[in-house]
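Engineer: Please go over the structures that come below.
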Structure I
Amino acid sequence: MTTTTPGPLNGVRMLDLTNVLAGPYCAYQLGLMGAEVIKVERPGSGDLARQLGADPERSAKNMGISFLAQNAGKSSVTLNLKCQAGKSLLRKLVSSTDVLVENYRPGVMDRLGVGYETLKAENPGLIYCAISGFGQDGPWRENPAYDQIVQGIAGVMSVTGGPDTAPLRVGYPLADTMGGMAAAFSIAAALNANPRGAFLDISMTDAVLSSMGWVVSNHLIGGVDPTPQGNENFTSAPSGTFATADNPINIAANRDTQWVALARHIGREDLLNHPDFVTREDRKKNRHALRLELETVLCTRSASDWVRELSALGVPAGPVLSVPEILSAPQIRDRDILATYGDLELLASPVVVDGTRPKAATPPPELGKDNARIYGALGLSEDTLRQFEEEGVI
């Protein structure tokens, strides 16, 4: 079992009313930093992610891999927000809570009678974080949105892939992850305010656009229409993916000194004075011809040889690895980024605090596992809990 040390958010209590990824990822990151996270789920089914993932047997048991990925360390209670008793229970939970995060469509919590203004009356210091696809206002506010939708709308797909493959989706849920991370650091900032209390409006689309600063600014300031560049770095050349004798490698000779070191090391010093490659702008304009010239030498030896030698020269270079390969790499294993819970291995915090990697103390919870403990602490008797369970309140 993974052990943990006290985190910087120890003493913070958080209600996680979210589903699938953006919200659960946000709450998971804050939980790894020490916050107590109580996951509030729909009775019977819970978070949709409980039924998602690559292992049908786990999904059938309501513990799908997609759920496992970002819910370790949390408690789980069930609650029906469509009934009065459920709304009342939520208000009681909020009275002793620092943060609530939800990712319903804008307006849904208000229609249920448990929106920000209502809950703020119960706890004026409440930090209420609403995550949605497009934000709490604007003509798209009520449109449903998953990661794929946001990637397309935010312009990510238009600049991903090459001219023959774009528009192309990024190969993992980028928009959900960026939205969740933006929500997490916003909540952490709001916790530092005195007095506390805030409504945080997190749009996944806004978060993704914010992460595209260079691409967006090239258009806004430079007047350049962003286009798909494939594996080429649009800011410099030679900077991209190159063939070798066995596997592809990435080389990022973004500085002139790195370009000079690269050309000399591979025995192509003649390229330094070639009129097509003299300046950075020349190399960018003729990047494909330059790549072919470099590959005439790079393809004579293995990827591992080139990565080792170029890195030693200060020229950034690295292999193109699969997920299994990076997870087994000593750099990752030695930095202890994986946490073990029985037969489960999960990613821990991306941050190391004072030499220690924050990890969740407990595995992802079964649905409603903590009903008796958490609702009992509110004063509900066993008989009342049994009755609420029979009536579908919890």
Structure II
Amino acid sequence: MSVKDRCQVAIAGAGPVGTVIATLLAQAGISVILLEAGTDCAQDLRASTFHPPTLEMLDQIGITSMLLEKGLKAPVYQWRDRASGEVIEFDLGELEDVTRYPFRIQCEQYHLSRALASGLDDLTNADVRFGSRLLSFTQDADGVDLAVETMVGIEHIRADFLIGADGANSIVRKWLGIEFDGFTYPERFLTLSTETDLAAYLPNLSLVNYVSDPNEWLVLLKVPSVWRVLVPVDGAVDDAQLVSDANKTAIFDRLVGDGASVVTHHRTLYKVHQRVAQSFREGRVMLVGDAAHLNNPLGGFGMNSGVHDAFNLFEKLLPVLKGQAAVEPALSLYDRQRRQITHSFTQAQTKQNMAYMRNTDGSAHELRRRDFLAIQQDDQRRRAYLMRQAMFQSLEDAAAIA
């Protein structure tokens, strides 16, 4: 960037959402500084699903072809009854009249953020600064002043706007004093990654599988390099015990019958939250992605909804930056649309998915099984369900919010 410490938009956080909004703005000719505390885009092993409308959006910045090349196409996903072995399938291929991408792409999210960060290096109006941690900021009527810590000192940046894409522990949200309402589930999630082919043990396994069971439910996801097994664990149990060889072996004993032979490459524990910021915007500072909302991963809505935030904000912010629209009401509309849809769709749907998976009541489990079968067997209900799960309905609903 030709002007070292002055830009139109500063962005905190170089994850998938931060790199997407930075790329959108930079490709539109806006001067951008992207700040990342780490030395590289984080290799987060959780998010790996790209939904059809997200693929369409990312096509606008020329990155979907990379995801198609690196990832796995998953048109079919399954709800599986672990005890009976019953499989209820849903096929996104039925939406081929709605989208040119009637499937999910299974691909680790860091491929997206790293590719976009690399592409930003080629744009003279974009400056990606790794090892740069946002410490604090103040805003006035015309812009935002940032203090940024680097290895050698404190740098100061003046920006017209600041976007907080800095994750669940967002310093941007904290400095704004915005409440992060919601709750944290008592159980944690343990994710195990293995090259062992689970499809060799479980018949008719899809690339995306939600395995319901009153005793121990699972999510089984295939990404290009490994199978990922997500399992809930007691949040009060010691970390070392949960990631131990003994626990790994016991989980795979129940899954494939020979847990000792299964080699894992990652064993990752994390807390699971359902939280939404009370506001996604204050003055010239906006929140996107996990900085604005957190949800459990069932359905793969978290990263996708963050990318949808980025595109919605870009649509509102670009005319302001070009002098074609006023800050108000443009940015207030971003806040209303994305915050309301987070509550009405993302939070509601992920809570419902979690309730289905964690159920310990056999009669309730049977009722939900019957409901899924009824949805699958009814053309109209099945299409509506697919539109919701693929996130098309949430985008339509957001666009209708004035």
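Derivation of every value follows stated rules applied to the coordinates shown; laboratory data play no part. Values in this document were obtained by computation on a predicted structure and should not be read as measured data. Cβ atoms are built from the backbone, for glycine too; each structure is taken alone.
Engineer: For structures I, II, which has the highest computed value of FRET efficiency 1/(1 + (r/R0)^6) of positions 173 and 261 (r between Cβ atoms, R0 = 41 Å, to 0.05)? Walk me through the numbers on the way to the answer.
Structural biologist: Working: I: 0.60; II: 0.35.
Greatest value across I, II: structure I.
Engineer: Still on this model: Taking FRET efficiency 1/(1 + (r/R0)^6) of positions 301 and 341 (r between Cβ atoms, R0 = 25 Å, to 0.05) from the coordinates of each of I, II, which one would give 0.05? Walk me through the numbers on the way to the answer.
Structural biologist: On the way: I: 0.05; II: 1.00.
Matching structure: I.
Engineer: Computing FRET efficiency 1/(1 + (r/R0)^6) of positions 13 and 269 (r between Cβ atoms, R0 = 25 Å, to 0.05) for each of I, II, which one ends up highest? Walk me through the numbers on the way to the answer.
Structural biologist: Values: I: 0.00; II: 0.65.
Once FRET efficiency 1/(1 + (r/R0)^6) of positions 13 and 269 (r between Cβ atoms, R0 = 25 Å, to 0.05) is tallied for I, II, the winner is II.
Engineer: For Cα extents along the principal axes in Å, the calculated result is 84, 47, 42, so let me know which of I, II that is.
Structural biologist: Details: I: 84, 47, 42; II: 62, 48, 39.
Answer for the origin of the read-out: I.
Engineer: Right, another one. Where is Rg/Rh (Cα atoms, Kirkwood Rh), for residues 37-204 alone largest, in which of I, II? Before the final figure, lay out the partial values.
Structural biologist: Values: I: 1.00; II: 1.05.
Going through I, II one by one, Rg/Rh (Cα atoms, Kirkwood Rh), for residues 37-204 alone is largest in II.
Engineer: Also, quick follow-up: Any idea which of I, II comes out highest on distance in nm of label points 7 Å out along Cα→Cβ at positions 29 and 77? Mind dumping the intermediate values first?
Structural biologist: Values: I: 2.6; II: 4.0.
The maximum falls on structure II.
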